[in-house]
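Novice: Pasting the structures here.
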Structure P
């Protein structure tokens, strides 16, 4: 039971770290971020790069999706303009997973202490920077916790059966990835947990990739919740996000092994392979749709015409 309790604590710590990292970065830019999001999306290509940049900056596609849905609901941007932002945000969110592959074990504790010292500064810019750094180092700390607990947790029958099912059935792994992400509202956390189990040799890279694909579906939950009661165009934006990710997963499902091989081409480290696979998946899916945004818009309007 001790391991399960610690695992829960590490998940909560990871989510807390993501929140303070996001808030620290957001407070450094203030409302200018939302204003820029509105002014730089008058074309699909601009929206694409804007969504990618702001998501990488905030380290959260969910945060950008909530802002996008909000802008659509008040008429700041149109539903079609929002699709470019969604495509870009799907790529921008992979930056966090790539960050998590860096090995900075010896710097985690000094980094946390330094961040806490920076936070007490009276200068609000420096203080918010301190919060962002604290969140970043706590993310690495939580991942180390996942790694240390992967083997002990595998001795529990419950976790062992789940891991075995994930290994044997890619569809089950996708389902678990979607459910976990939908519950904790963070695809990055799901990928971080998968990295920990891969590092502990309790999960294969193939199963990790299937979990990552599912997490891309689960991350749509936050945007959908934000769209409830926000008007038809805002709901269409949420539906577009859902359909983009579901269609992307359906496209890549038969090629999970090929996706693994493509990621392995760049590195032998399986943790890094998972991050690279996330980048490859999201880049290809977004670039395939980008030239056909108008057609995709019509598809969403047809499917959700009522």
Structure Q
């Protein structure tokens, strides 16, 4: 498959390093046997294998988008850190976009973001134990300049004791509301407890954040016992937050097909609306292995028609 890392590897002198050719690039991968998901026994090698195999379906969603990662060098039970600036040792062939960093807590004027446009770059970050990949709703052009948003997102976050079951009901109402405005949404799991609905937005003049906020507030008024549109924690118990603020250009959302740092290697997984309607909530959890089986059978459920869509899916 196009996304697989070449298996003609040459071992370096150190037994914990492997030199591989990925496409037309050479990478040195380390600590491949390190277990990053202890409960599942899922190793760094398996993380790299997952990302290399899902790459044909994932890359169209993240290419051109500035990357923020959550790295777990000691595994999901250890310390982690967010990283926006590309690491100092990043290979020179990794595409970079230098963008303003308004409000940076570290006093930075700009950030040098990595742009994951190809398989070698994706494998490089997987080799850094960058388990979670987060991207904004906009891309950069060939010169590295920010473009207008091409996606609008609604992040549905359940406040306990609400669960993904409540998220599912809210997602279906959101779908209806979007259709009333002539829009279509693509659902996916967050890989944690919630869901997201992505809405194609390219070429629209209306501000995505303003539209998303107005719609969230309208649904909150319609279903005040079920939906909340404000972040305040005191308002959220038992309700689903429709987080419209993810459309702020400074914010990011977990990318389609990204792993999550849970006890098991769960994935932010595209769904069909039929699944949202009919699948028991306990079955709306997918691991890396599940997702590889799904894309092999159904393709990319979030692909637009011009990319060959995935038909009806499961």
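Read-outs: derived from the displayed coordinates by stated rules, not from any lab. Predicted model only: the values in this text are computed from it and were never measured. Cβ atoms are built from the backbone, for glycine too; each structure is taken alone.
Novice: Identify which of structures P, Q gives the largest calculated value of mean projected area of the Cα convex hull in nm².
Specialist: Going through P, Q one by one, mean projected area of the Cα convex hull in nm² peaks for structure Q.
Novice: Give the label, chosen from P, Q, of the structure having the highest value of relative contact order in percent (Cα under 8 Å, 6 or more apart).
Specialist: Looking at the calculated values, the largest one is P.
Novice: Still on this model: Using Kirkwood radius over Cα pairs in Å, for residues 96-143 alone for the comparison, can you identify which of P, Q gives the largest number?
Specialist: Once Kirkwood radius over Cα pairs in Å, for residues 96-143 alone is tallied for P, Q, the winner is Q.
Novice: Could I ask something else about it? Could you figure out which one of P, Q the value -26500 for helix-only ellipticity at 222 nm (-39500 (n - 2.57) for each DSSP H run of 4 or more, over all residues; to 500) was computed from?
Specialist: That value comes from structure P.
Novice: Quick one: distance in nm of label points 7 Å out along Cα→Cβ at positions 24 and 272 came out at 2.5 when computed from one of P, Q, so which one is it?
Specialist: Checking each candidate, the match is P.
Novice: Of structures P, Q, which gives 22.5 when mean count of other Cβ atoms within 10 Å over residues 256-263 is computed from the coordinates?
Specialist: Computed on structure Q.
Novice: Follow-up question, since we're still on this one. Looking just at distance in nm of label points 7 Å out along Cα→Cβ at positions 192 and 240, which of the labels P, Q belongs to the structure with the highest value?
Specialist: Once distance in nm of label points 7 Å out along Cα→Cβ at positions 192 and 240 is worked out for each structure, P has the highest.
Novice: Which of the displayed structures (P, Q) returns the greatest value of mean count of other Cβ atoms within 10 Å over residues 168-175 on calculation?
Specialist: Answer by largest value of mean count of other Cβ atoms within 10 Å over residues 168-175: Q.
Novice: Right, something else. Looking just at distance in nm of label points 7 Å out along Cα→Cβ at positions 88 and 296, which of the labels P, Q belongs to the structure with the highest value?
Specialist: Evaluating distance in nm of label points 7 Å out along Cα→Cβ at positions 88 and 296 on every structure, the highest lands on Q.
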